[in-house]
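K.L.:
Some structures to go through are shown next.
Values quoted throughout were computed directly from the atomic coordinates according to the rules given, and no laboratory measurement underlies them. Computed from a predicted model, the values in this text were never measured in an experiment. Cβ atoms are built from the backbone, for glycine too; each structure is taken alone.
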Structure I
Amino acid sequence: MKQPEAYKEAGVDIEAGEAFVRMIAPLARSTFRPEVAMDIGGFGAAIAIDWRRYREPLLVASTDGVGTKLRLAFLLDRHETVGVDLVAMCANDVVVQGAEPLFFLDYFATGTLDPRQAYQVLEGIASGCTQAGCALVGGETAEMPSFYPKGEYELAGFCVGVVEKSRLLTGSTIAPGDVVLGLASSGLHSNGYSLARKVFLEEGNCSLAEPLPGLNRPLGEELLEPTRIYVRPVLRLLERVPVQGLAHITGGGLLRNIPRVLPPSCTALLAVGAWPVPPIFSLIEQRAAIPLEEMLQTFNYGIGMVVITRPEDASRAEELLEEAGEKVYRIGSIVPRDPGFDPVVLRRQ
């Protein structure tokens, strides 16, 4: 069927969009799990739940974007890493509630579809889904002429997982004496980029093509390093060790994300200095003269995921996570919360 010429002249090429969907379909199919019951291209996706595994299954959903990190992708014309970021931001949020991510959908909106650019983004999304073990079952590619500048786009993602009701993690069992473990981040992940761009590009006039002191690669590569996906190591841990709580460290950093899983009676006492801080954070901290407390509520500061366990389970948890390729640090402990105290308190070593 031939596309109406008026719509094409207005800037929307339906035929090109359909060709793009056909082009990316193999990427999506490569991520399919046995639960996927429909192929790409329909009006929706059908997913089966394995009732042999669950007595009371709960669905856990999360949606997120990549934020102003996209600006770096535009400047460097590199688009595959932000696709990984998109999956990571959603799938990591699902797994901290004890759920296994099942499927993922994306929303990609641009002024005029650039198939090469969009394919890079979808390659990253498919890679992220493979890392997280979830299926890319569909999405939306929207052409919106005059809405986005040439070469730019917006990304959003949506992830759904499943967990047995009795194994849903809420943090309610966290108690004084518990150990706080931190899993190393791969860099800035997908938060704090408005400040990072201000420090390095707008005020610092730094080149994205050159390394800065302390970095062993160009600044642009450092800033585009994708968010680490913790799903498989965490699911493996949950199968073998009792875990009291998990926190994905995103916008708001350690100081604002750990409290999201703490009972009102508990404070997390963090030992600053108990984990190595990647150079990119130190560069931002020094160049902008940002106080430590502000860094810890803006960036992940080197810790992308927090695991809270009973003291008798901490060593086994460390062992399992390290076997799965994670760098693990004991970054603090849970103590009783005194009236008037913050839910996270810093102790400098």
Structure II
Amino acid sequence: MNNPVLVLVGGFLGAGKTTLLLEAAARLRAAGRRVAMITNDQGGELVDTRLAEAMGTDVQEIVGGCFCCRFSELVNAVEDLSAHDPEFILAEPVGSCIDISATVLQPLRRLYPDRIRLAPFTVLVDPERARQLMLPDADPNLAYLFWNQLAEADLVCISKADLYTELPDLPMVTTRRISSATGQGVPEWLGEVTNGAGVSGSHVLEVDYRKYADAEASLGWLNWQADVILYTPTGPAQVIGAWLDDLDQRLSSARIGIVHLKAFDQAATGYIKASLCQNGTEPAVDGDLSASPAARHRILLNLRAVAAPEQLRSIVERAAENLPGSVTRLHLESFRPAPPKPQYRLTNANVS
């Protein structure tokens, strides 16, 4: 077996990491290359994992903390996937995490030089999120995470080029534009991270871990999953569309800012994933919009917002009661991320 290339893509919540990696996986498979994926989150039951599975990608899931705090699990996941002999393993750390170079890339290079090859570390930037976080009155906690993510990137890509024509002026950062929806810039980026010539982990941050912990804990996180039997059979797109509208209105009425809201609906007739990155916007959608009506649905929700976890839980539970059917809840957790405690932290970047 060849040692797989680990392609790590970071970026703030909602930047489009999963969409880009799934597009990359599809392009690699179409070119006859073998590819797998690793998803990551602070909690369990991830929309991204279900979407990757539905799209036929071999995927491992690491939950309960970022790659830095679950480093051994990351290595185990790579080894498990390596049993299928992938050439490339695509992975995305939690969207609120920083210090990836010192806590993930440097330890991988130092401890496993003969088992894992590292691609340049890409950070994705949502243009609208960047614009908001560059304003004088931007949330200081979110801005702290955003700017530190940029500072340690080997490559910075401005995502959603099909939606935004004006680019944020990011000081001291060279960027390329990409769109996972249209494919703009994706082949060029994919070639750069898979050709083996780029440097990975070239920037190591100086991080105040108390400030980092406070910034992450400013967000409330909620993961919810349920089986729903509808009174009237309905297609997944209609179910998720109406429910996201309801959740958006409830959160907006409570003056809760959505940072990232993702929902996944799997029925026998097809699946839909829809997401919002701010209140009052149209959702981005993946899946089969024309899937036929079905009575039985499994719905998964991941919500990150500027609010107390208890408040998010109350709103989602009330919204679930408004679903037009019988709801059997399978999973519910709401929390603030615990302070990060990396398993390793190596501050001397060895990029030779």
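K.L.:
Assuming 20.4 is mean count of other Cβ atoms within 10 Å over residues 136-143 as calculated from a single structure, say which of I, II it is.
P.N.:
Going label by label, the one that fits is I.
K.L.:
Let me ask you something else. So if we calculate mean count of other Cβ atoms within 10 Å over residues 216-223 for every structure here (I, II), which label has the highest result?
P.N.:
Comparing I, II by mean count of other Cβ atoms within 10 Å over residues 216-223, the maximum is at II.
K.L.:
Going by FRET efficiency 1/(1 + (r/R0)^6) of positions 144 and 200 (r between Cβ atoms, R0 = 30 Å, to 0.05), which of structures I, II comes out largest?
P.N.:
II
K.L.:
From which structure (I, II) was semi-axes √(5λ) of the Cα gyration tensor in Å calculated, if the value obtained is 31, 23, 19?
P.N.:
For semi-axes √(5λ) of the Cα gyration tensor in Å, the value 31, 23, 19 is produced by structure II.
K.L.:
Using percent of Cα pairs over 18 Å apart, for residues 176-263 alone as the calculated read-out, with 72 as its value, let me know the right label among I, II.
P.N.:
Label of the source structure: II.
K.L.:
To continue, here is another question. Which structure, out of I, II, was distance in nm of label points 7 Å out along Cα→Cβ at positions 240 and 272 derived from, given a value of 3.5?
P.N.:
This figure was derived from I.
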